[in-house]
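Given below, in the form of structure tokens, are the structures.
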Structure 1
Amino acid sequence: MSSTRLVTILGATVRRQRHLRELTQRDLAELAGVSQTAVARIERGDRAPSILVLERLLAAMDVQLAVGVEPLDAHLDARIAELAARPVVDRIDDLGLDGMLDRLADVLPQVITGGTAALLQGAPVPVDALEIAVRWRDSTRFTSWLATAYGQRWNARWGEFGMLRLEPEEPGEHRWSTRYGELRATMCDELPETIEVRHAGRSYRVVPLVQVELGDAHAGELLRRYRDKQLAGGG
């Protein structure tokens, strides 16, 4: 990923989080102790924020930066092309999606979001975990389910699962390993609007693709990458 693309993604992330909280650029600037001009330039991708400024902006919105890695562009393109050639039902089986959803269904309301929602709508994005939205008021039930599923919370400090409390209210990424596979959650006050998709006779409630692209920086980047490749190739 070039530095220009990274700056664009960081700016889009700050803007998206600000919009989710219904803050103006001036509001965010005052909360973070920076100038409104700085916020505007960062969101437009005109300026690469320092780590300190980025952490202050995100902390002002009660979120934190999570750093990850992904394959180099050529390898990523090859992976996307490989997934595009495979039926969606095969990719659902690979993820073990149905088994985990069956175990969650009777426990708490949830909808599928992120890269998993994109997969179910046919997008060839690499997915390694079930991604769902869960309401904060269902946190206790969610925590209980995680405990029965031998859940372990992702520990960013040590780069592995474990050594952290399970509760979503505790600091840390909303990411757990369970006996049924990896699970990532977006905690929210109300579940987002969904559409229904069907595969192999089964129904799934998913966040629409356009909302996935707007609300998930990583999945959105992969979707735009795939779309750009398709346009470039005349697809």
Structure 2
Amino acid sequence: MKIISLWSGPRNVSTAFMYSFAQREDTTVIDEPLYAHYLKTTQADHPGKETVLSKMENDGNKVLEVVREKAQNTTILFLKNMCHHWLGFSNKQLEGFDNIFLIRNPKEMLPSLVRQIPRPILRDTGLQQQSEMFNYLWNKGKAPIVIDSQDLLLDNKKILRKVCEAVNIDFTEKMLHWNSGSKPYDGVWAKYWYQNVHKSVGFTPYIKKNDPFPEHLIPLLEECNPFYEHLSKHSFKI
């Protein structure tokens, strides 16, 4: 039994990463199992909030019990998680997962995030929580894998090979491609967030953004940068 947990912030190509692992014959994927728990706990105003709360288990502890049960019935269970959804849990539980941290430069992430959340705060980025989770695991001698989404898009084959090696599974070329369109394992929020990834058949090549950075997001960018820079020092390099 192996549980691989991807810990990401929003707009970090995390859904494409989940699609990649879903192509493996030995792997079952779950999309953001703790999302309803997060929305109930914080009352954050997200697109499709009421649908998420009505369709998913709201009790995070029950969710984790189901996750452990499902892991008994598959060789690899892959969880796509948002870092900020990890609320009210002991970080000790992270030690039962193979943890992968997916990061993205906030200078590129924030302008994308405001399309769904017009007035984001630091909590919405997940970066502070991600940094705290990383520090816990690092201090326990269980340093997690860190991937920068830019590097993943620049050379996804090389990064995925490194990831597979780090979690002791075989890499397969099947992880590089998938069919376009919605997926049966998409979360119920997919219609609000997944429009672009549904058009894809693999990882989209990295394109540097040259648009001016929105002035109203500069204070939040300054909050995000120290956490991103800390995590970036530990990321796989291409």
Structure 3
Amino acid sequence: MTALGFLYPGHFAEDDYPRIEQLLGGDIRVDLVHTDSGEGAHRADALRRTGEPERLAAGVDELRRAGVETVVWASTGGSFVYGWEGARDQVRALAQLAGMPASSTSFAFVHAVRELGAGRVAVGATYPAAVTSLFTDFLRAGGVEVTGVRAAGTATAAEAGAWGEEDVLTLARAADDPDAQAVLLPDTALHTAGYVPLLEKALSKPVLTANQVTVWEALRLTDRRVNAPELGSLFTREPVVQV
């Protein structure tokens, strides 16, 4: 049994995780611990508070007692708002505290893009434009070219968490760019686990979503590879680059 640990802020799209666990099948367990999301606002200052060390530390002991092998901070906004170096420091501190390999959703996106060999991507974010630009800055710092951006402008994670299939599909289509080799949907508050095949069929290219790449990142840290077509191209392709 491979046990994967996740620190998830608040209660928005956490039901994506048991769904992904089911789709992975076999001997993989997903353990989720909720952290304090504060006001859940899509503002840089609020997102920074979400990722403060004491908020993350509060859930680490529970994951350690559960016997997980790795821990991923399941928040895109709560990591990329610190910038590349700040997010790296955040992950290093988390790994040291947990005593196991650690990462975050923001780094998961960069690693997943490299895995697919997709040098150019489009971004469809639920966030306001100012916050979305911080995510695209993060991607560029990781060597990813961003060819198109769509910022939906939701004010809170709760608002994004209420979106359904058609809302997600509309965002992905609006974000897509002919030059992009993949489309990224970066909010872990957005339900996407059941929509990836639909999104990829509609856009005719890989689609990377926040909760999908977060679980993939945890598997990467444990050197596990799982073929799960219902989770999209990321879970079916042979690796392009090992990171």
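A value of 17 was computed for relative contact order in percent (Cα under 8 Å, 6 or more apart); which of 1, 2, 3 is the source structure?
Computed on structure 1.
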Check your understanding: Of structures 1, 2, 3, which gives 46, 39, 32 when Cα extents along the principal axes in Å is computed from the coordinates?
Key -> 3
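Just so you know, all these numbers are worked out from the coordinates, no wet-lab data involved. What you see is a predicted model; the values in this text were computed from it and never measured.
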